[in-house]
Structure P
Amino acid sequence: MELKAVIDEFILYIQIEKNYSDHTITSYEYDLVQFLSFLRKSNGSTDVACITKTHVRRFIQHQMGMCKQKPRSMHRKISCLKSFTKYCLQEKYLMSDFMASIESPKTDKKLPVYMTLTDLQQLFQMLSEEHSSLSLRNEAMFKLLATSGMRRNELVTLTWEEVDFSSQYIRIYGKGKKERLVPLHPVVLPLLQAYKATRKKHQCHPSQPVFLNKLGKPLDPRGLHAIFKNALRKSGLPPSRFSLHHLRHTFATLMLQGNKENVDLRTLQELLGHESITSTEVYTHVEFEQKKKAIDSFDIF
């Protein structure tokens, strides 16, 4: 069967049956179309049954050589191809898995960048002191992100029906549309209530997004990112140093560092919506690095 037709089927499968996020679907489709294009340009067969490990290895070589793809990007492409071949085997389009012995290139494990408590307090102070038509929205948004560990896409898609003021929690639909409940911080709860009170009646309908742009339209991730960079500038923090995702890292790191009696890795995993606890364990490495710096700076000799 032609690879293009199987790709179309696979994309429909992960969208309808697997309920993958829009971002993952777009990324997987891009990677598979890229692989198909490579096969065509290299005069390789585009029949699924004729694809071999050699084709895949040459694709990886081309991506990392000619296209200068970084190991982290190749890791995603290989993961995509592995999911694709698993589907092909399931549907009997393949008799053997051409990805079976393909390994991802080694990546440097980088510790996540995060804001210190002083940085975060500096940002919070600016947000609470600013007076503009959008200042209450911005304060509610960024304090919610910093106290919940939400992803930026989870914030812009948050609707009023997912905010439970009486039980004081939010319902978040994360990657793969997985659902989790996250308690609202006592400081954020009245901020959200005050912000909602400024909204027009139709904007507070349960189905409506919580956060809107200056035109009253739903925020998009790119717009939210720009607002955050502007908030950093006003706070006296370097916009080039931090991104919105670093607020998520900050939440996780500060939570583990300063609240050990109430937080363990499993709780943090649930709060962040990580599928595997391995993803959460990176924050223990951050803490270790801080301990090492403290020991190294202990100048007694």
Structure Q
Amino acid sequence: MAGRLLSIGECMVELMQADGGLMRKSFAGDTFNTAYYARLFLPADWSVDYFTAVGTDMISEEMLAFIKQHGIGTDKIARIDDRSPGLYMIHLNDGERSFSYWRSASAAKLLARDPDRLRHAVEASDIIVFSGITLAILPPEDVDTLLSELRRAKAAGKLVAFDPNIRPRLWDSAERMRETISDGARAATLVMPSFDDEATHFGDTSISETIARYRALGVADLVVKDGADGATLAFGETNTHVPSAKVEMIVDTTSAGDSFNGGFLAGYVVTGDAPSSARFAAELAAAVIQHHGALVAKDKLPPAIG
């Protein structure tokens, strides 16, 4: 059955290391990466749209062309004068990454400024994806606008998927970060946290504690990612552990969680089965981290699920 996935957030200019001390330019960002991998593996009768804002400059034009080239709709992307996309640079050390960011004039910070445009996009979609980074870059009043629309979508029975993706330096205080992340979870039907983030910033001592905390916020389903230790799924009354997939050599972990999210959502659309979707997502993430950059070509990835 045909459907539409809407991913909400910030796509940025990505600079990564290349040979000879050069840098290679691409475009990426957590919810965009999720949209990219979902598009690769969703059925052809599903549409994938990205909801953000960009400028009217040359790099914004290049970004829009890049998004379209990868089969992701751009009709819901706003254009804002005197703004431009943010930029980040990947630094690698034995496959683990750190980042430098330049995003003070990012147009994406204004993505929720037009409530009517946001409502129309959400109402037209079956699955909506957002993240803690989406919430972190927005002014507080726009966070309220976005979460209001997502709560409406949840009440209407849509699948609202949230990755807390906790990045402390994007927030002005740890208290507001934890409060807003919790509000984001309340607006979601599926939360896909990383356990190390939850342990660090919420003090969880076990995955069971993470699951219980989000369940208390009204979250129906959870996929708790735990790196090399796999993932724990809490759907209904059943908790299921899915092991990680074998990795020969870690090259770049930049999009490990994002690719898992996209693969899981695509698999869940196809099969309706959470454990098999998580197994596929684990294989996908394992393949992705064996290559450079956030977005890896489909011919280097496992075959589609189902």
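Summary of computed values
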{"item": "If Rg and Dmax of the Cα atoms in Å, for residues 90-185 alone is computed and equals 14.7, 46, the structure in P, Q", "result": "Q"}
{"item": "Read-out volume of the Cα convex hull per residue in Å³, computed value 128, structure in P, Q", "result": "Q"}
{"item": "Answer label among P, Q for the case where helix-only ellipticity at 222 nm (-39500 (n - 2.57) for each DSSP H run of 4 or more, over all residues; to 500), calculated from the coordinates, equals -17500", "result": "P"}
{"item": "Among P, Q, which structure scores highest (criterion: distance in nm of label points 7 Å out along Cα→Cβ at positions 50 and 282)", "result": "P"}
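Read-outs: derived from the displayed coordinates by stated rules, not from any lab. Note that this is a predicted model, so its numbers are computed, not measured. Cβ atoms are built from the backbone, for glycine too; each structure is taken alone.
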